[in-house]
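What follows is a set of structures for review.
Rule-based calculations on the coordinates, nothing more; no lab input. Quantities reported herein were computed from a predicted structural model and do not represent experimental measurements. Cβ atoms are built from the backbone, for glycine too; each structure is taken alone.
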Structure 1
Amino acid sequence: QVLLQMIGCNHPTVIRDLCAKCGVDLRKEADDVRVVTDASVPMVHAIPELKVSPELAEKIGKKDEKQLLDDRKLALLVDLDQTIVHTTNDDVPAVMKDVFHYQLYGPHSPWYHTRLRPGTRHFLSEMSKIYELHICTFGARNYAHTVAALLDKEGSLFSH
């Protein structure tokens, strides 16, 4: 009769090669053929290193779908550039009205200047009542996060 059966972790959630379930460092075990992870699906826009197993991704997807249906909302992809904002790295006077000036990669990186289209904040506020808003851009991830912070100071519009 079997008293104890040991089942190894299948590492269903992994971030930066660390299993979130059992804590094993998958890089240290890389030469061991038995270390396998099921985590292959990136789930969070802001954290591409976070991956989950297809089964867990499906479970989370169904939960998100149920939440959207319960909230009676659809997802709306909000394009940034040349749609709701205009951004340039050309010289723009610091005193120019309604322009946000920032550096993406520290004090020695280029300056970027972003202006919101008229009515953008009101539009996003109204749309967030009937849609779950998601940003899309061809810009870098850091740029998307910076512009999201300009658009959504309270963090209530783009919470996903």
Structure 2
Amino acid sequence: MPNLCFFNMQVKGKPKDLKTVNEILNADYNYENNKLISCSAEKHIFRTWDIESSFDENLEVSGHCAWSVYSCMMEGPYTYYNQLKTFENFKGTTLVEISQTYNVDIEVYSEEPGMCFQEHYLIRNGVVEVDEETPYYENYNEKTGEYESQGGFGTWETWKFSI
């Protein structure tokens, strides 16, 4: 599928707040009717799916989003948040808003091999401390039959969270 962005996220905070953040990240949303469905969350993040979450000391989340973490989970030009925030009954949110509202730290890495980039964000107390994007390529090696990556912050298996 084109413009399929894979992300890994770690969220650090109090257990009660992590539970709420997990509900928001997993919220099911009907865009045609502009409403949340089958969930207890009051807000949602845009265009995410295949979300898998686990709780240990922190909340760890992996999944897919459309285009990029920036376009689906942040506020600014060319984001779903900015595009839809004037709609009646708007229920969207951003990672910055989540961090500030629930007093959690959020770090997320993503990769979009089709568009050749990776992203890295670190948000503490609603403040974006790290906002970086770098070129990333995956090429198929016909001799080995394996995909090889170049550039980026490494592969999703090697991303190191700092929170």
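For mean count of other Cβ atoms within 10 Å over residues 50-57, find whichever of 1, 2 sits highest and give me its label.
Once mean count of other Cβ atoms within 10 Å over residues 50-57 is tallied for 1, 2, the winner is 1.
From which structure (1, 2) was Rg/Rh (Cα atoms, Kirkwood Rh) calculated, if the value obtained is 0.98?
On the way: 1: 1.12; 2: 0.98.
It must be structure 2, since only it matches.
Of structures 1, 2, which gives -4500 when helix-only ellipticity at 222 nm (-39500 (n - 2.57) for each DSSP H run of 4 or more, over all residues; to 500) is computed from the coordinates?
2
In terms of mean count of other Cβ atoms within 10 Å over residues 58-65, which of structures 1, 2 is highest?
With respect to mean count of other Cβ atoms within 10 Å over residues 58-65, the highest-scoring structure among 1, 2 is 2.
Which structure, out of 1, 2, was relative contact order in percent (Cα under 8 Å, 6 or more apart) calculated from, if the result is 16?
1
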